[in-house]
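Chemist: Take a look at these structures.
Bear in mind these aren't lab numbers, they're just calculated from the coordinates by the rules spelled out. Treat the numbers as computed from the prediction; the structure is a model and nothing was measured.
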Structure I
Amino acid sequence: MVHMSRRARVASHLVLIVGLTISLGPIYVAFVAASHPVESFGEGVPIWFGDQIMENFAMAWQRGDFGQQLLNSTIVALIVTAGKCLLATTAAFSITYFQWPGRAVVFWLVLLTLMLPLEVRIIPSYEIAANLLDPVQTIANVTGLTALIEAVGGIRIDLKLSLLDSYAGLTLPLMATVTGTFLFRQFYLTIPDALVDAARLDGAGPFRFFIHILLPLSKTNLAALATISFIFGWNQYLWPLLITTEPEMRTAVIGLQAMIPGVDDLPLWNHAMAATLIVVTPPVAIVLLLQRWFVRGLVNSER
């Protein structure tokens, strides 16, 4: 245990208080702005709460149509979370416990993709989502299969499968997780070899070892990755903006952007701040709910 002097404890608490104040400052401003009528913003944001917070929340909900958008964001975030956890655990399991040629090279290639965020690969990702079968169509055209089938059977092959305006299109390109794969690989490397040998002697195959031994040991890591993945999926803006054209498929973050007043619009910042609080509530609730598991998953391992 580290012993600190009284002066050091006071200084550390002051630093924490200042950091907490800076962190909670924007939230306080949002709550204050969401509790006043629009007329109160003539000379800036008031410094204390008003009495119209419920009215502003109701107007923001009605103007933004957040019912369907929050549902879409929840579905997208949950699917992305489940996909990331599944891919991370299985990919790390394959790299760690299976001896196959080039696995080290594959792992380092996976790590290199950290330098390729979604914004860099946005155009090819959109082209694939617009027509998932376009690579198959291209191969058929290049090999002459399309012309052969048309000549023999009189049928013109034109393969198309669009993922636009669908939950599959919103979630599939976001499921890959290099960070999660690395996190679970490092955790699996800490599993004692004796445990693997004991499971093998008991007749446990790879699938049973993965389901009944590795996953229960990885619950804190899964909680940490699930928390990060949910927030990642919830906060997506660019990809849902490109992939959706129908209003009923819009997410809450896209709806929040529409609440920001334009140059020629009435500056309804009270409604915009109320909408902001509505949108940030679910991810904040997830963090508060899983914060203990999140911290333990990042700094500790249960074996």
Structure II
Amino acid sequence: MAGGGQTSGASQSDSFAPVRYWLLLPSWLTLLVLVLAPVSMMALYSFLTKEFRGGVVWDFTLAAYDQFFFDRGLFGDEPPKLQWTYISIFWRSIWQAGLATLMSLLIGFPTAYFIATRPEKQRALWVFLITIPYWVNLLIRTVSMKFLLREQGPLNDFLLSTGLLSEPLAIVNTNFAVQLGLFYSYLPFMVLPIYAAVERYNFTLSEAAADLYATRWVILRRIILPSVKPGIIAGCILVFVPSLGSFLAPDLLGGAKNFMIGSLIEEQFKGNAGNWPFGAAASMILLTMVMLILMIFAHQQAKGGK
């Protein structure tokens, strides 16, 4: 007990204990309606049978998962072989999302560090400039990028007019265009968490290391990066996860030859030609993979905290 009758440390009583669970009720209802119910419905549909005209038949089967991983021939009577078509789409999604995360980190970390080291009155302006793209719908921004990159677009017109090129670059409908779309869409998700971590960093640590003749590279590698590691991990998760399931950038910038898993899932729920159980199965496979990645990150975070 401290002087004046005040207790030191955390309070031993909880004024809201009698109504604690009632206060959490809106949050639980939101999670139930907007998260648990849709995911449960998707998991259920993944075990059902495709209806010929779209929709599902309530006959439980593993055919959708079997279709994703195995090829049994046109009539389904051949010995099973690995279905490399869907596996390659999944792999393309992983490395595209990973590359977008790496590019965002390489650009986002210096940007966040620059903003966090500006005078305090200027930081709000720089953060405001970073978030301006989010005032416009993602669809409009992606279509605008397609207009910019197309062969008759402003970028090629400028390069041709300056004589740097003799013929226009074919950027649209390539993996490079998809990568640019993902990078452009999710870069602020990397900048903002790292900025928040760098802003809390104690720069006197860097000054002390410099006084002990540490080089800038050593200060960055041994002091700054470990200190802002939680922000880097958060930024990587916020970029990798939505990039993995993205379908706007692959559809509009990549074309049919550069499908990603999000595009594949979206196609299964369009019109009567769609395959709802297969789309649901692909969604559950993607969700399982994302959950595994988040669990690995959470384990690393807990390990680092200890």
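Chemist: Given a value of 1.90 for Cα Rg over 2.2 N^0.38 Å, for residues 200-247 alone, point me to the structure among I, II it was derived from. Write out the running numbers ahead of the final one.
Modeler: Values: I: 1.90; II: 1.58.
Attributed to the structure labelled I.
Chemist: Using relative contact order in percent (Cα under 8 Å, 6 or more apart) for the comparison, can you identify which of I, II gives the largest number? Intermediate results must be reported in sequence, preceding the final value.
Modeler: Details: I: 31; II: 25.
Largest one: structure I.
Chemist: For Rg and Dmax of the Cα atoms in Å, the calculated result is 25.4, 90, so let me know which of I, II that is.
Modeler: Checking each candidate, the match is I.
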